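Bear in mind these aren't lab numbers, they're just calculated from the coordinates by the rules spelled out. If you're wondering where the values come from, they're calculated on a predicted model, not measured in any experiment. Cβ atoms are built from the backbone, for glycine too; each structure is taken alone.
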Structure 1
């Protein structure tokens with residue numbers, strides 16, 4: 001692979017900037033608890049982004065750091081774990097500061113910034129999803145850099161996206177980006193946990209053609225001191241982007257020179273290639289954006305019909321219905337072992353499905369008194385995972 005040509009072809013790029021990249025550190029590069037945001041680090045990164053902009057590339061930033069920027073204004077111990085209300089208050093204080101840092105840094109290059117705050121509901125609603133795309137298109141066409149974050153001030157679990165790695169992947173998809181670059185406090189994906197042998201670190205996996213269960217197991221589950229994300233969430237984000245045809249690079253952002261090095265073709269970090277048979281925008285939205293409202297368990301015959309034959313899901317193949325949901329909701333399809341293998345939009349609510357599960361399509365009307373569709377989930381609204 002000619003890496004320089006590969007990255008030079010990327011025109012629209014989403015950069016995810018983790019809190020650990022812009023947190024204040026001491027001379028030994030150790031994190032300073034309660035130290036807040038390192039404005040100089042933001043300025044240096046923005047210099048690199050602006051250079052790419054001068055080459056004609058369109059830049060979108062997804063930045064963590066609102067809580068980091070605001071927690072110093074709260075009367076809490078610098079090393080204490082914040083409660084949810086304290087995190088929300090810190091985010092409310094820090095978000096304005098964070099966007100101001102980006103605005104002032106970009107203004108030095110004659111570039112304007114636009115703040116965009118999202119919740120999961122903004123992506124779950126198809127009309128909002130398309131409105132976001134139109135807004136981003138307008139901003140980028142006017143050479144304005146969107147600076148995206150989750151609206152942590154009002155977040156509750158039901159509408160929380162969860163982490164900014166996931167948010168960066170969603171942003172890349174909605175923007176129809178060519179590349180996602182996750183700036184992390186690690187150098188990339190190691191072949192095994194580097195913490196287990198710090199004196200003899202394993203090698204970084206340079207190119208990952210497909211994210212397999214083995215790759216996901218290497219990533220582990222751990223997060224860092226700055227948030228809930230870890231390598232696991234970065235791999236999940238790369239997988240989501242890959243499904244839509246967007247490659248992802250994970251590199252260390254602690255050295256801002258890594259950005260021009262990456263686009264100069266140097267072999268740094270880990271590059272996750274995208275799948276060639278990318279999902280359509282709508283099917284990607286169903287598979288990776290919508291949060292399932294419930295789940296159904298199907299028999300082996302129904303699973304084979306969906307996976308191998310490309311059929312729609314009929315009520316006759318349903319063994320069990322779980323959760324409460326309405327028509328049009330996304331639901332998870334699981335096999336008898338409990339493994340999720342598909343997601344789709346249901347034509348019936350949970351109460352209706354409980355009544356017609358295991359029954360033939362020609363029996364639905366006699367059971368319910370009406371029949372909306374023969375299919376519980378039509379093939380066009382179903383995605384095999």
Structure 2
């Protein structure tokens with residue numbers, strides 16, 4: 001039996017400090033698992049087991065029975081059908097192909113057949129972070145009970161640069177990494193978030209049909225989070241006409257044919273390379289608002305574009321994330337810490353990890 005997983009080599013532990021209860025929350029995603037029968041005999045998988053460890057001590061165990069294993073395999077089949085275009089597969093998995101559809105089965109595998117699971121989210125709260133996940137497959141072969149396991153390291157990530165926030169003033173982050181059903185489901189966006197503001201009546205101002213210009217923060221200046229070099233841009237997609245309204249499918253189809261799915265999803269965007277092979281990504285910008293070109297060096301705080309409503313966007317906002325490579329489809333997403341953020345009561349904030357909180361970016365703190 002051969003077991004492989006995504007992201008390969010290790011999983012990033014999205015650690016949060018829960019001050020109120022004096023605990024640290026470990027939160028990590030096992031994006032995909034592939035299990036192949038490389039034996040000449042038929043095998044039947046009977047159980048999956050996940051063990052969460054710290055310093056080689058098992059702290060929590062999760063077990064899936066045969067019925068759950070079959071449902072997970074069916075979910076993989078459905079996903080492959082939904083991600084027919086390689087760009088879509090990269091969005092979710094970081095690679096164009098992981099499982100071989102023609103070899104997929106459920107929990108009974110003939111030679112060279114495979115099964116798998118996807119998007120397993122784990123959360124564990126304790127005084128210290130966890131550091132290891134062990135995945136074990138129990139199965140029978142020729143009426144003999146066997147097992148195979150893999151050890152998956154969990155790593156806390158430390159940014160290599162001092163970053164400032166990509167916008168000035170007060171903002172509300174949404175779809176942060178404490179929500180496992182939005183950005184975290186996608187490979188490079190795992191620790192990404194969207195930024196919006198409330199209107200004068202303290203409403204989120206996402207009324208369907210509301211024109212872009214009616215949002216007070218539409219066209220706000222987007223700034224570089226650190227010194228770096230522009231490695232890619234896209235500036236050719238019109239803004240969506242209003243909140244809740246996308247461009248015509250014919251126009252989107254033309255963009256996909258010419259430039260792939262990334263512009264349709266991210267709209268007009270910028271990727272900046274920073275020292276230490278960290279890359280920042282800014283999406284949904286106003287067309288023709290980009291003030292930088294590929295190869296240009298930028299300084300921390302430099303204006304690079306304007307907040308818009310282009311691409312897969314329900315209303316004006318900025319999508320931001322940090323990643324370990326230049327390709328927003330295949331690069332691993334990374335947690336990003338900022339040094340110029342405070343909360344509603346003036347408390348220092350480093351990581352944007354709470355949905356619908358209020359944060360304030362002060363350039364004087366950088």
Ranking 1, 2 by distance in nm of label points 7 Å out along Cα→Cβ at positions 215 and 255, the structure that comes out highest:
1
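To test your reading of the models, identify which of 1, 2 gives -10000 for helix-only ellipticity at 222 nm (-39500 (n - 2.57) for each DSSP H run of 4 or more, over all residues; to 500) when calculated. Mind showing how you got there, number by number?
Working: 1: -10000; 2: -3500.
Traced to structure 1.
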From the coordinates of one of 1, 2, FRET efficiency 1/(1 + (r/R0)^6) of positions 87 and 191 (r between Cβ atoms, R0 = 25 Å, to 0.05) came out at 0.10; that one is structure 1
Out of 1, 2, which structure matches 30, 41, 26, 3 when P(r) over Cα pairs in 10 Å bins from 0, in percent, for residues 167-206 alone is calculated?
2
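Suppose Cα extents along the principal axes in Å works out to 73, 49, 47; of 1, 2, which structure was it derived from?
On the way: 1: 73, 49, 47; 2: 68, 52, 40.
The read-out was computed on structure 1.
Given a value of 2.9 for distance in nm of label points 7 Å out along Cα→Cβ at positions 39 and 55, calculated from one of 1, 2, which structure does it belong to? Write out the running numbers ahead of the final one.
Values: 1: 2.9; 2: 3.8.
Answer by label: 1.
Assign the value 4.9, calculated as distance in nm of label points 7 Å out along Cα→Cβ at positions 271 and 327, to the correct structure from 1, 2. Could the numbers behind the result be given before it?
Working: 1: 4.9; 2: 0.8.
Among 1, 2, the structure yielding 4.9 for distance in nm of label points 7 Å out along Cα→Cβ at positions 271 and 327 is 1.
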The highest value of relative contact order in percent (Cα under 8 Å, 6 or more apart) among the shown structures 1, 2 is in 2
